[in-house]
Structure P
């Protein structure tokens, strides 16, 4: 299941692995979901 949290930064990180990509959100829940999605896509640090 994909929930779109962090979609753009994750895609940028996948296309540019040498970059350090940051994302912000006011919602702690969305941050947790984006982190989970980044881990699933192999771009979490």
Structure Q
């Protein structure tokens, strides 16, 4: 059973935020490991 992870929109936007390279690097690292988790995203209308 995989650990459940909820990714808020702020995590998704961090993938494209070049103003803070550390945040971008950490988020990219997390993103590459998402297959290890059961991921949930917000539904935006």
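Readers should treat all values here as calculations from the given coordinates under stated rules, not as data from a laboratory. None of the values given here were measured: they were computed from a predicted structure. Cβ atoms are built from the backbone, for glycine too; each structure is taken alone.
Given 0.95 as the derived value for FRET efficiency 1/(1 + (r/R0)^6) of positions 16 and 32 (r between Cβ atoms, R0 = 25 Å, to 0.05), which of the supplied structures P, Q does it correspond to? Checking each candidate, the match is Q. Of structures P, Q, which gives -15500 when helix-only ellipticity at 222 nm (-39500 (n - 2.57) for each DSSP H run of 4 or more, over all residues; to 500) is computed from the coordinates? The value was obtained from structure P. Upon calculation of relative contact order in percent (Cα under 8 Å, 6 or more apart) from the atomic coordinates, which of the structures P, Q produces 49? Computed on structure P.
For Rg/Rh (Cα atoms, Kirkwood Rh), the calculated result is 1.01, so let me know which of P, Q that is. Going label by label, the one that fits is Q.
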